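Once you scroll down, you'll see the structures, which are given as structure tokens.
No lab work stands behind these numbers, since they all come straight from the coordinates. Predicted, not measured: the structure shown is a model, and the values here were computed from it. Cβ atoms are built from the backbone, for glycine too; each structure is taken alone.
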Structure 1
Amino acid sequence: MTNNNSKSLESWIWDAACAIRGAQDAPKYKDFILPLIFVKRLCDVFDDEVSRVVENVGSKEKALKLIAKDRKLTRFYIPLRPENLDESTWSVIRKLSSKIGEQLTDFMRSIARENSRLQGIIDRIDFNATTHGQRDIEDDRLSNLIEEISKKRLGLNDVEPDIIGRSYEYLIRKFAEGGGQSAGEFYTPMEVGLIMARILDPEPGMEMYDPCTGSAGLLIKLQIALQEKMNLRAKTKYAPLKLYGQEYLANTWAMANMNMVIHDMEGIIEIGDTMNNPKFREGNKLKKFDRVAANPMWNQSLFNQKTYENDELERFPAGYPPNGTADWGWVQHILASLNDSARGGGRAAIVLDTGAVSRGSGNQSTNKEKEIRKWFVENDFIEGVLYLPENLFYNTSAPGIVLFLNRNKPSGKKDKILLINASKDFIKGQPKNYIQEENQKKIVDTFLNWQEIEKFSKIIAKDEVVKNDYNLSPTRYIHTADEEVYRPIGEILEELKELEQESKDIDGELKIIFQKLGY
């Protein structure tokens, strides 16, 4: 995993990020750093592909002329040319000494003009941008970054797509560690994504979808899960997955596209608000997919009742979620996006706040989320719920759950739900905890084999869910030794939040009553 010097690719890539202003400020500059590393990969791969053509035509000058006429000879066409053709394409960028930000921006835009797939992705960043008259990234810092990136070659013979891809995701994760909530919104911990992908168990040629794509990590994990399965079957030729995603934030959409390319994967990533304007349609209906993996922002309050009432795609048959959280709005959109094929029905894995599967249960008052859960249970669309360890995610220390849906459960799973309590299956880390490989395998094997393991997993029948007022939290049914004495902090906080909301609702109702009485 090394070349040109002894450092690992991860260490090098993080040093490059820190070359601007140090580790603490590096996340602020991700929109400059990620495109540069991406273009370094494009330049080095382009040089490798030019060398391949040179072997057939005899000279680099002839090869470049031939490639200029037939752009299909290379993955991407890079129009940068060093004065000395024996030098690398990247050297054009490395040798910049004046007006670096301005010239670098021009180079990025020229590359995008030559490659439609890169338009809006690498040409959206202005390396010469200013805020209140001050450069966002000065030329001397930019020069340091370029020099650090220049220390490793990222060509076809230097590093495999999965290695550069993992390193790229490593950098995204490092940004999430230091970038707070905004960074955490687009990054799902690697091990959580792999668990979801392996449980969804994709087959060649299937269509995958993520309605809130972020950096495309979950789509990439699905393709990785397929590759793992094909390796076990000793299959070298098989149809890749068809990957589809939609992302609301423009910079994150660009990052998703870069991440897909750097993993040597292809997909269609649309930009826009999925809840109000889902882009993947067939006629006047939603497009259906074989698998969906998603991590929507938890307890999102951006969508109000009008979003659901004005929907023309029949996405919300279970009812409208409350204004304070769109969790079950996302779940219903995802269910509506699943097919009902003969291959076992469409399946989904959705990361949610723990409260999404328990809020409202046990209370006498009507609760919208509980009523939606009831609809899902009665229609037998919930296949399982995985309760995760705490402090895995970068924007919260709360544990989170993964909700698994199945449009057409096999007969042995009808009116049953598999619950897994993995709250103890982690390694404590800094700044975040981690689920090690053996525990990842334990979770996946338990789910795929539909197993019951004492203090870890349990299969519950619909009657038991009804008896517990549609509470689907694994901690309700599976108790570890510690949990018999101590309840999870996240669960207690959720109950306090729920009680606070109920108090506000009652105060509002009383206020209306007093106003009617003339007080």
Structure 2
Amino acid sequence: MKKKLPIGIQTFSQIASEGYYYVDKTAFAHKLTQEGKYYFLSRPRRFGKSLFLDTLKTLFEGKQQYFKGLYIEDKWDWTKSYPVIHISFAGGVLQNREELDEKIRELIDDNQQHMEVDCGHGSISGCFAKLIRLTNRKYGQRVVILVDEYDKPILDNINNIDTALAMREGLKNLYSVIKDLDSNIQFVFFAGVSKFSKVSLFSGLNNLLDITVSSAYSAICGYTENDIDSVFKPELSGFKREEIRRWYNGYNWLGESVYNPFDLLLLFKEKIFRPWWFETGTPTFLIRLLVSKKFFTPDLANLRTGMTLLSTFDVDMITPEALLFQTGYLTIHKAEEPILGHWVYTLGYPNHEVESSLNASLLSVYTDDISRSFANRLRLQDLLLANDIMGLKDLFTAFFASIPSDWYRNNTISKYEGYYASVFYSYFAALGLDIILEDATNHGRIDMTVRFNQNIYLFAFKVIELIPSGHALQQIKDKGYAQKYMAEGLPIHLIGVEFSRENRNVVKFEVESNYHENAF
């Protein structure tokens, strides 16, 4: 039987009592409460963090009526209830330290009123500490502290280092209180998008357990395949499951992969595939950072890194790898331990939505005209559908020729050695095509396989000033890339594209198409 879709609803009691679909996450809540006391979780925006925190709040308050039929119902001691201090920075944008301090005082005042205690006047840290102690004393139970969007005041000002640093110090002033009040505290849970270092923000709270990258908690937020097939089974009519999976599944934190809830709920409501999550607000800061760092976009599909880089995130030290991973634009595809204790993680796009949308956004910066970029993507799609290979030459030649000389003079990105290969790759990736990068180690070239419309296209792209020797087409033949696709029996097209950085355009475009191995 169909139920209501909980789009934008973050209140557990409302979902549980008013006929909404609910994916039971109480097994995770039970595990957390039984095995530890201080926790930290980072997840991308719109992944259900706020709903999970509200579930914890309702659970600790002992409201058994909302947990009928859920995993935790017969495993929780309902004779006890705990006072819950809930702090959320989700609403509004704070622009300076003064506004942050005012917001913190409002949050403390709200919790005082809810707990019916009076902390009097004093510093922020002093009032917060007194709130915790008085609440513990009044109710005779240790206090639960839940902090939602703990990092939002910093992230909202990440473009302004001085303001972001001031915000960090303001939050540190609040959070550092917790470390000395252990005897008054039952449970603590911090949730946010980014993972700032404990030293920079939590000051002494060294027992805060980070469950962000943990196989046991990979599915703590989001919907699993089983959730889709069971909880949301009434909504699946008319959809191809493999298309839902290709578009929206794939987020992984070393365990079970999940879907972004916002994507699925909007898909079921509107009945059309669109980048619902991406459209809610990809930060321009992210795109600017990738461009300013001269990030080679083919690397986005297969990026190898270590946990140190993934965890390195602070106001004055932001790596593209950490930002892309923590904000959900890349996810973990593979974890390896080549040497004991030293892990290597392979990152890539989680799904079609992110791959297509992120590359489209990058193209809008790499080129001078958003409208032209969109038109060129449509034209590329039409040419591939028609299998008009020589039309591809005309398209890319016309595209680069249309970029004004002034744009090249005023944009340092065009002088980056990986610029032309990144643009070439991103046009195909923006369509969300099935792409395999055979060799993308040199920023002046890429070797790329594209599967589309029952055809296989093998591209070699190079910038002649950076790789002067050898022809692009001959490179495909020499490396034997076609051999691995012969058994599929599909038409195979070898396409060599050579580009001149000096002329800023395609100078050679060679094609060889054949169906038989002997031709190669």
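Odds and ends about this structure:
- Computed over structures 1, 2, percent of Cα pairs over 27 Å apart, for residues 177-400 alone reaches its largest value in 2.
- Which entry (1, 2) yields the derived value 11.4 for mean count of other Cβ atoms within 10 Å over residues 73-80: 2
- Computed 0.50 for FRET efficiency 1/(1 + (r/R0)^6) of positions 169 and 297 (r between Cβ atoms, R0 = 35 Å, to 0.05) - originating structure among 1, 2: 2
- Each of 1, 2 could give helix-only ellipticity at 222 nm (-39500 (n - 2.57) for each DSSP H run of 4 or more, over all residues; to 500), but the derived value -11500 comes from 2.
- Ranked by FRET efficiency 1/(1 + (r/R0)^6) of positions 281 and 353 (r between Cβ atoms, R0 = 30 Å, to 0.05), structures 1, 2 are led by 2, which has the greatest value.
- Test item: semi-axes √(5λ) of the Cα gyration tensor in Å calculated as 45, 26, 22, pick one of 1, 2: 1
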